[in-house]
Structure I
Amino acid sequence: MPLEVELKLSITAEHATALSRAAPLKAASVGRASTAHLYSIYYDTPKFDLRDNGVALRLRRAGKRWVQTVKSGGRVDAGLHQREEIETPLAAQIVNYRVLAESGLADILSEPQLPLQLAPVFVTDFKRTTRILEPAAGTRIELCLDRGTVSAGAASTPISEVELELKAGSQTHLIDFALALIEHIPMRLESVSKAERGYALAAGAAPAAVKAGALELSEQMSVTDALRTIVFGCIAHLQANERGLLEDDDIEYVHQARVAVGPEARMHERRIVVTAVGGGGRGERKEHRPADNGGKHQR
């Protein structure tokens, strides 16, 4: 099953117009850029059962063609999105339930009642400019500049982002190219997908500071893997509050950013790893939350 590996970067409208002139992009471009209008409808049950099972389902129209895409929840490590996906050409705007049932991505996709429950939840409508890049030997990257909207009913929010999808080569080259690009064009890592923004609109969820999520640390992990999980957990916590930290006056965003990167960040989990190293064993590692993150800070 294909594994999609990509970086998402948010970009302002002003900087989006200058992107094509950036030296790293011009040096790595292969052929000419192409632009398409993409209209996507995301489906789920009334209770968002697909989302809760780590699945996203959309039907996308590009020109006269429809394509069904089903994606797993995958993982996001410091802005690097990795997920399995299955794309199926369609003759019309009709969900192919057989492909869903046979995908193996989640048990819910093969449940008999699913065709009776699925309905459109939100829509993305944007123009995508695509370029193929070869920044290093053996590395091929698809760069997409997306500008438009995601909407659910009367609610909408803008889309202005760059996706860098690794088509061939190493993830290191993908990250190196992104770092070179942001030296010329200011952009920020975007950890929230279009689908996540659509679901937030559909649920009427107001923006709010995000507390640290649980980490899955098992006794089968090596110390290196455990520390990696803790570090990426801290980064994910910071990224979840970055937009509010920059754009909102709520001081709770500042508090959560401090929790994410301060000296006491994930202290409980770090003690477990240190104990394991000191004792010469792997130690017991289960699911943990930081002890100092249970409530609001003292103002």
Structure II
Amino acid sequence: MSDVVITSVDQVTTGWLSDVLRQGGTLDQGAVESFALETGVATLSTNARLDLTYSADAQGARPRKLFLKMVNTDLKDEFFDDTEINYYFRDYIGLESAPLVRAYDAAYSEAQRRYHLLMADHSETHTVALYKPVTLEYGLALAEALAILHAHWWGRERLESGKSPIPSADVIRRFVSIAEPGAGHIIAGCADQLKPHWPALLREVYAHHPRLMIERTRDSPDLGLVITDYHLTRGDTGKQVVSSVRQLRGPHFKAIVITGDTASAVHRFDGDEALCWMTKPVDPEQLLTLIKRLLARAPGTH
């Protein structure tokens, strides 16, 4: 990452872009020859979209479209820190297929209370979430992406290994107090786009969910069982989910795999005493009985 925070587009040069991309492994040879930029302003940041042109001898991935985000973290009575930078350059390093935008460079200065992020620009292929049609497929994709990120840091021990302990009740309340006013602005600004029951649901989240979050931090038995479908999206399988969890929690971690493809499920799980599979359609009572039976087993027993 850079040592100097970019606070103005005037600091952006072909030399800086070339150095950043070389360090990131996306420019093996040659250089950025020129770039066009389009600037914009958000509530806490100034941004620029960069369209790069490379020298004739350039080799490597050579990303053409980049997005530069320049953030002022000073909020008068308080300020936020390098959390967003850590999100891209520390917290998910090593997580395969992490559902994150590629970030090429960043720098943070506590003294200046500013930071910058240089990222891939997907504006040509992606839609702003506000204008994305709400569908079940879209909701499931979001849930899956969040699950991948959360699973990477699941449990007290995993968080503490990254020097990020379970947040205290005071920390949770503080963040909720910062976020909650935004719900009112969303409801007011998008009233004509919200379904009739949504405003009450949004208020319900802030009324009750923080208490549940605090209770969850106090009652932390950690993950004891994973339930997954066998056939997942993008060609992934429940076997991969179970294997990933077991890499973190041990080879005897318990799991239930639900499938309509009984033949493939049976053969892939032969001999695995810590795993049970169920055929579709699932009987809720049978599933509950199976969960209780698995959780009652001591690790490594039949």
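Derivation of every value follows stated rules applied to the coordinates shown; laboratory data play no part. As the structure is a computational prediction, the values presented were derived from the model and not from experiment. Cβ atoms are built from the backbone, for glycine too; each structure is taken alone.
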Review point. Suppose you compute FRET efficiency 1/(1 + (r/R0)^6) of positions 33 and 201 (r between Cβ atoms, R0 = 41 Å, to 0.05) for every structure in I, II: which one lands on 0.85?
Key: I
Practice item. Could you figure out which one of I, II the value -0.59, -1.11, -1.17, -1.19 for log10 I(q)/I(0) by the Debye sum over Cα atoms at q = 0.13, 0.22, 0.25, 0.26 Å⁻¹, for residues 177-256 alone was computed from? Key: I
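Output the label of whichever structure in I, II has the greatest value of relative contact order in percent (Cα under 8 Å, 6 or more apart).
Numbers: I: 18; II: 11.
Across I, II, relative contact order in percent (Cα under 8 Å, 6 or more apart) peaks for I.
Looking at FRET efficiency 1/(1 + (r/R0)^6) of positions 137 and 209 (r between Cβ atoms, R0 = 35 Å, to 0.05), point out which structure of I, II has the largest value. Show your work: numbers first, answer last.
Working: I: 0.20; II: 0.90.
By FRET efficiency 1/(1 + (r/R0)^6) of positions 137 and 209 (r between Cβ atoms, R0 = 35 Å, to 0.05), the leading structure of I, II is II.
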**Study point:** Parent structure of the calculated result 1.1, given that distance in nm of label points 7 Å out along Cα→Cβ at positions 57 and 121 is the read-out and I, II the choices
**Key:** I
Revision key, fill the gap. Computing helix-only ellipticity at 222 nm (-39500 (n - 2.57) for each DSSP H run of 4 or more, over all residues; to 500) for each of I, II, the value -12000 comes from structure II
Point to revise | With distance in nm of label points 7 Å out along Cα→Cβ at positions 41 and 185 derived as 3.2, matching label from I, II | key: I
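Looking just at mean count of other Cβ atoms within 10 Å over residues 129-136, which of the labels I, II belongs to the structure with the highest value?
The structure with the largest value is I.
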Exercise for review: For Rg/Rh (Cα atoms, Kirkwood Rh), find whichever of I, II sits highest and give me its label.
Suggested key: II
